[in-house]
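Read-outs throughout are calculated quantities, based only on the coordinates presented, and are distinct from any laboratory measurement. Small disclaimer: the values here were computed from a predicted structure and weren't measured.
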Structure P
Amino acid sequence: MSTADLAQRPALRSQRLNQITHEPHARLDALVKANAPFETLENYARFVVAQYSFQSELVALYNDPSLIGIFPDLAARCRAVQAKADLADLNTDVPAPVAGAVSNPSRAEALGWLFVSEGSKLGAAFLIKRAAGLGLSDSFGARHLGEPQGGRAEGWKQFTRILDGLQLSAEQEAEADKGALAAFNRFTVLLENAYQTAAEPC
């Protein structure tokens, strides 16, 4: 690794994960906008289907004892229950599982998945304002976008502070990177599936 490479490499793990996921994050943002989730309730309901699918696939990680040993409040951070309640508010069926869900990742890879899931709460601050235009709120239809207890910024700071302080080997760092990239790619698949399913004739 050259001196220039070292100079460009972020000092913190969370910064590196942000950096390496910039491209898939941008692609996902473009896909979300293309599906116009905040133009109609029907479009928004498809968006919640994808959100629920993603969060439900991560329930095992949020409840993993070894990961809770790292992040004590991890189980309470999961939003699958809120997303399921949003589906009920929107009179939308709970979707069937989509093949390809994450299964038994290494602890380091799981960190990458959690990084993406937790980071999405920051963007949710903007999304819930858009949802309000559809008559939704953190108590009806947009619960999964609601502000976490203690606040979005503080919750993220606590998560990244712990994440950045972990001692990982070079191999584990690579696994964390793999997990973060996989998480963005997986949500992209789930989002595409949610809108394609809605477009299929009955």
Structure Q
Amino acid sequence: MRKKTKLQAAVVGLATAGALVLSSGGASGHGYTDLPVSRQKLCQNGAVTDCGDIQWEPQSVEGPKGFPASGAADGRICSANNTRFAQLDSPKTPSGRAWPTTRVSGGQSYTFRWQFTAMHATTDFRYYVTKAGWNQNHNLARSDLNLTPFLTVPYGGQRPPATLSHSGALPSGLSGHHVIVAVWTIADTGNAFYACSDVTF
């Protein structure tokens, strides 16, 4: 009897896993940045409240790849075009306050860190930052960003570990509040994962 119960549990477990794969839109990899802390992570850890669905799914900010030539639309970059996560696009938190920022220093090396709930074959990781004098009063658009990434980390189709860190120099000559847009490009689907982090230089 116990063997039969274990077998039934295993079958249910496999069926559940299959449903999760099917419901993920074909991509089995999910992740987000926590260094510098991203908007979705701030919602997940309770530092920012009333964020909606993203508080349960910080790893799910997935949208079309090809940024900045294509990819997530202007005004929807931080949500990766996902209307369920529209709170991430607003220049203010749901409570109307400024997004909390991480203090950084221009021109110095910084260690970026990703957390993955599942891994996926990876083309690269790219990091963009807002320009001096960018418009902080509207949803982020390409016109606010330096569209040349200040850091690109090629990954050659490999799958990342559960936690991945890499370092690079932050741009110099910036001061005050800026947004770093991190883009994790998937090698074998049409998608990428986006994470916006508010920083103070």
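Could you figure out which one of P, Q the value -4500 for helix-only ellipticity at 222 nm (-39500 (n - 2.57) for each DSSP H run of 4 or more, over all residues; to 500) was computed from? The read-out was computed on structure Q. For the set P, Q, ranking by relative contact order in percent (Cα under 8 Å, 6 or more apart) places P highest.
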